Structure 1
Amino acid sequence: MYGRDTEPGPKPTADSMAVFFVARDSAGTALACGGLRVVDDGITEIKRMYVRSEARGTGVATAVLRRLEQAAIELGSPALVLEAGTHQHRAIRFYEREGFTRIANFGPYADAPLSVCYAKVLEDA
C-alpha cells in the first residue's frame, strides 16, 4: 500500500507476541489473523490484524477482534492500543466503529508521519 515497509520499531516475532490467532473457514482456509504484544504497563498492542479480501464484510474481523479483546483481559491488560497506517481507511473506520479512540502516537510510532494510533479501555467481561 505504501510501496515499502514503513513500520517503525521492532517487527513482531513469535517470541514477542503474547498470543496470535488465525480464523479459518470449515475447509481450514485461513481467513483472518491477529495477535497481541505486551507493551508498557501491561497494555497490549494489536499486531498483524488482517482479513483476506474475500472474507471482508463477513464478520470475521469482528470475531478476531473480540477474541483479541478477551485474550487481553485474560492477560490482565487494562487497555488495547494499535497503530494503523494513514492510508488504511477501512481499518481506521473499523476500529473507530468498534470503540477505539484516536490517541497520540506512542512508542516507536511517536514520530512516524504515516502512523495513526488508537486505544480502547477494556472492561472485564
Structure 2
Amino acid sequence: MRILVADDQPGIRKRVCLTLASLVDLDVCDEAANGLEAVEKVKESVPDLVILDVTMPLMNGLDAARRIHAFTPTTPILILTMHKSRQLMEEAQKIGVQGYVVKGEAGQNLASAVTALMQHQTFFPTEF
C-alpha cells in the first residue's frame, strides 16, 4: 500500500512515516509540505491512502481533501491534526474524509486508523 503524508512540519512527517513503516505492507510513497503540493502529488502518483494535516500553508488540509476527493473519490483520506474539534471532524466527514486522528493521540490511534481505512472502514473518535 502506497501512502502520501502531507504535513508542514518535517518532524511530524518523519514520525508518521516511521510509525507506518512498522506496519506490514505499507510504504510511504511520498511526502508533501503543504496542501497544494499534496494535491499535485496525488494526481501524479495516485496513492492508496492520503494522510493530511489540517493547518498547512498554501492550501489547508480540508481544501486539499476536497480537491483530492473530487479527483480520486475512492482514495481514502485520513486527517491527522492537532485540532480536537467535533465541528472540524464533521466538516471533514462531509467532504468525504474516512478518518480523523488527533496528533496528541496518534501513538494510540494512527496504526488502527490506517488499518481501518485499508479495510474500507472509517475511523473517527467517539469522544471529544
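What follows draws every value from the coordinates through simple rules; no lab data is involved. In this text, all values refer to a predicted model and were calculated from it rather than measured experimentally.
Before moving on, here are some points about what is shown:
- Identity of the structure behind -13500 (criterion: helix-only ellipticity at 222 nm (-39500 (n - 2.57) for each DSSP H run of 4 or more, over all residues; to 500), calculated), options 1, 2: 2
- Between structures 1, 2, the calculation of Cα Rg over 2.2 N^0.38 Å, for residues 41-80 alone yields its largest number for 1.
- Test item: P(r) over Cα pairs in 10 Å bins from 0, in percent calculated as 12, 45, 37, 6, 0, pick one of 1, 2: 1
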